[in-house]
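Laboratory data are not the source of any read-out in this text; all were calculated from the coordinates shown. Everything numeric here is computed off the predicted structure, so don't read it as measured data. Cβ atoms are built from the backbone, for glycine too; each structure is taken alone.
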Structure P
Amino acid sequence: MKILSCGAGMQSTALALQSCANARAVMSGMPLAFPKVPIYDAIIYCDLGIEPVWVPEQVKFIASACKDCGVPFYILRSDLYRDYMKNFGTNRVSAMPFWTINEDGKEGCIQRRACTVDYKIIMIQKFVRYQLLGYRPYQHLRPEDVGTHELHIGFSKEESQRSFPSRNRMFKNCYPLIEMGWERKDCYRYNLEEWGLDSKASACLICPYHKNYFFQYIQRNHPDDYASVVDFDEMLAERQPKSRIQNRIFLSRSRKRIRELTCQDCDDAQTFDYQGRQLWNGF
């Protein structure tokens, strides 16, 4: 099987729509427009329960395109936000790359980033194994399934350092955008000019990799989302995880509470060029 792990940001949205374009081409008896992108056997989106408001809209767009072109599209519920709000500081939670300050004032960060693996990749792998391929619990991997299923991931050219082989014996990781040399701006252009979709990056609202501008943007434009982020950030301040390490942890890379960020802190918007204009990428 050929599976797309779809976060519904610019890049994976472009791959999903390219797959739909290829499906249309086959139905019309035309050659594939994107030979490196398959007509996916499944496009799978994991709903983390705490996405920016534009991500569900992009999910709806992809789902509609897939339905029109006969490409299977699935949504899995994977509530990272709920689990953290319930369990952080008392029970095990998936590691997130929070920013830290230790007792001596030294700045650092938590290096391990398990949230994407735990709440997206493993969820998709299990769904494929048990729901699509029909495995029973604890059933051994069939020889014909060893390394034969492709899991496509929407990393673009500037993210090539993030591409790694799969640790799951069933899957082979594939990175079509890197193979095609596409950057984030190419994905934006394709989504907009070919499909009329003005897309932005996808990442959960509570991702520590956000630039501070992101938090300022949602404060001004999406106050309910901002309130959820502030609640999460203040929960981090109030609860200490089960660890001998007593570092203070922060959602913001400035190592301040979200409410304390200044306009100067937030002057860090990440942009790309589109037709001579600098556009914010949504991250």
Structure Q
Amino acid sequence: MLYENKLKNIRIEANDLQIGTGVSFGENIQIKARGKFYLGDYSHLGNHVNIKGENICIGKHFYYSPLNNLGINIGGGGADSPNANLTVGNRCVFHNSLINICEPVTIGDDVGLSNHVDIITHGFWYSALEGYPLQFKGVNIGDNVIVGWKSVIMSGVDIANNTVIGSCSNVVKSLATERAVYGGNPAKLIKKLKMPNISDQTQILDNILYDFDNLLNYYNIEKPIIDIKFPYVIINNFKINVKSFEYEGEEDKLTDAFRDFLRKRGIRIYTNRGFSFKLERK
């Protein structure tokens, strides 16, 4: 099966090809999967994509956008392996990265890969017959993980849910503690994260809304009607649950800007409109 757009230099080839509703593409995209290639609803693949492997399955609301022409490279030297499988959950964000899939790589929901993050699934150089290390193992990344700029995740690593990995970290062993911050070379536990109580969460939300109010002042935007009944925020006729990320009501440029504002504070409310900030200063 083939999807092709010669004007934008896009070629996606797979034995089983499924591209979801509302998907958008940049330019210079070359993808070849010997088995499956799935891309979930309302996903975006930006410019400069090179993917090769056995099975590539990417969930809904995936977002990839490069900051330069390096793009994203998935496959690497192990792309011809029968185990060259990549599974990515829903609502993930990737930037310029190298993901080697000589062995399977599984990435959960709500995972962010910062710029220049590398994931490696094999290690070798000199002859194994002379005692040099040899390893071919996959990588598993849990849900709600952020991997910092220029970090490397090595073969055989499992990363727990709700993990923060600092920039320039070298992850050579599994990170088993959930709700924790890791960093360094090699990456080590820096601290465990405590869940704020309801009172503290309400105060944090109040602070966020105060900052959003100041932003509207800067843009000379007429103040909307905002009502807070934690965990709900109602802005005009749009209602958001900031804990479950559910929503209902009417969307417009203002609610788009509000969701984008929340997104930059780790509160990601996904709708079919994506994320955008299109307010103009009056």
Exercise. Which of the displayed structures (P, Q) returns the greatest value of distance in nm of label points 7 Å out along Cα→Cβ at positions 79 and 191 on calculation?
Worked result: Q
Exercise. Hey, distance in nm of label points 7 Å out along Cα→Cβ at positions 39 and 255 derived from one of P, Q reads 2.8; which structure?
Worked result: Q
Exercise. Which structure, out of P, Q, was distance in nm of label points 7 Å out along Cα→Cβ at positions 103 and 151 calculated from, if the result is 2.0?
Worked result: Q
Seminar exercise, completed: If mean count of other Cβ atoms within 10 Å over residues 135-142 is calculated for P, Q, the one returning 9.6 is structure P
For this session: Taking FRET efficiency 1/(1 + (r/R0)^6) of positions 23 and 247 (r between Cβ atoms, R0 = 25 Å, to 0.05) as the quantity of interest, name the structure among P, Q where it is greatest.
Result: Q
Problem set entry | Comparison of P, Q - label where mean count of other Cβ atoms within 10 Å over residues 127-134 is highest | P
Seminar exercise, completed: Computing helix-only ellipticity at 222 nm (-39500 (n - 2.57) for each DSSP H run of 4 or more, over all residues; to 500) for each of P, Q, the value -9500 comes from structure P
For this session: Figure out for me which of the structures P, Q the number 22 belongs to, where relative contact order in percent (Cα under 8 Å, 6 or more apart) was derived from the coordinates.
Result: P
Problem set entry | semi-axes √(5λ) of the Cα gyration tensor in Å, for residues 87-238 alone derived as 41, 16, 14 - corresponding label from P, Q | Q
